[in-house]
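Pasting the structures in now, so scroll down.
What follows draws every value from the coordinates through simple rules; no lab data is involved. Computed from a predicted structure; not experimentally measured.
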Structure I
Amino acid sequence: MINIKKILKERKPDIRYLSDMGSVLYDKKWQKKAKNVSLYFMYREIKKKGNLRYDITIIPPKLLGKEFIKTKGHRHLKSKEKYIVLKGRAIFLLQKYNEKKDKLEKIIAIKAKKGDSISIPPLWDHITINPYKRFTLFLGNWIPKNAKSDYTILQKKKGAAYFYTLDGWIKNRAYKNIPEIEFKKPKK
C-alpha cells in the first residue's frame, strides 16, 4: 500500500499553474484577471514495474471562474494509460478526435469514486475534473515510462468539447458538430 502522506513529505511535485493552462479554460474573462496560482500537483514515478511508472496527481477543490478545476488534458499517441481514484471523486472526460477529417467522433464522461479505475486508449484526448468545491481528489495512474503527452488538439480547440461548470455541461464552440456525451460507468 502506498503511504500518500509520506510521499507528500518526501517528494517534490511537478506543479501545474494557472498560467500553464493556456487556452483550455471556459471562463477566459476570469482567467485574464486571476492570479497565477498553483492548480494541481503531479508526483512522478512513485513506483516502477517493468517499463511502467506509477504517478499520483492531487487536484484540490477549486473553481476556475465558473468552471470546476480540471487537468490541462492531453493524449498519448501510442500508449494506454490507467487511472485509479485513490480518494475523492472525479469525472473523466474522454474524446476521440479525427484530425484528418477535422471531426469529433465520440465523447465519453465517466464519474468515478474511490477504488474505481478507467483505461484510456491511445489517441483519446482526456481530462480529469474534480467536480466538488470541498474535497481534494487523489489519482493514481500507470503509464509507460517513455510515454509522451500531446496537448496539440486541446490547445488548438481551446479545451475539450465540453466544459463542466456551475451551470452543468457547456459545449465548446471551437468544435463543429459536437456529439452528445455518452455517460459510462467505471471499472471496479
Structure II
Amino acid sequence: METTATPGYAQGATLEDVRATLRDIAERQKEFDREMEKSAREWNKRFGDLSNRFGELAEHLVAPGIEDRFNELGYHFDDVSPNGRKIKENGKTVAEIDILLENTETVMAVEVKAKPAERDVEEHVQRLEILRNHRHKKNDTRKIQGAIAGAVFGTAAKKATLRAGLFVLEQSGDTMKIDIPDGFVPREW
C-alpha cells in the first residue's frame, strides 16, 4: 500500500483511510438528516394539534350566538349544525363546513378562523361552490350564502371577505357581531 501525506491527516495515512473517513462522515450525515426529518414531523404534528385545538376553541366561541346574530337580520334559521358538516361524494370527503345554519330558504355556511387571511376567503368560496353543486344534485334549490368568523380580522382579510360577498363575523367582547357595511349585498350560490 502506498502511503502519502494527505492534507489534514497524520503522516502515513492511506487513501483507504481517507475513503473510510468520508464514508463515516456520509453515514453520520444520513443519520443526522433522519433525526432532523423525525424532529420536523413531530414539530409539525404538535403545531397542527395546537392549531386544531385553537380552531375548536374559536368554533365554540362562535357557535352559541351565531344563530341569534343571523336571526336579528331576518334569517330565522331553525337548524344549526355547530359541529360542522362534511360533504361527501363517492365515500370521500370533498369539503368540510365549520358551522351550517339552515331554514327553508337559505343555507348559511360559516368558516371559523382565529385570524382569517385572504386565502381563507378564496378557500371558502370554493367550499361554497362545492356545497352548491352537492345540494343541486339532491334537488335542493335553497340559496346558499357564506360567512367567515374570526377573533381577529385584519383589514385586507376583511375587505376580501366583503368583496367576495361573504358576511364578516367579528369577536366583540364576549359575543360575535356581524359587520355589514352600507351597500353590502351578500352573494348567493
**Fill in**
Value -16500 of helix-only ellipticity at 222 nm (-39500 (n - 2.57) for each DSSP H run of 4 or more, over all residues; to 500) was derived from the coordinates of, among I, II, structure II
**Asked** Given that relative contact order in percent (Cα under 8 Å, 6 or more apart), derived from a single structure, equals 25, which label among I, II identifies that structure?
**Response** I
**Asked** semi-axes √(5λ) of the Cα gyration tensor in Å, for residues 80-119 alone computed as 26, 10, 5: which structure among I, II?
**Response** I
**Request:** Taking Cα Rg over 2.2 N^0.38 Å as the quantity of interest, name the structure among I, II where it is greatest.
**Result:** II
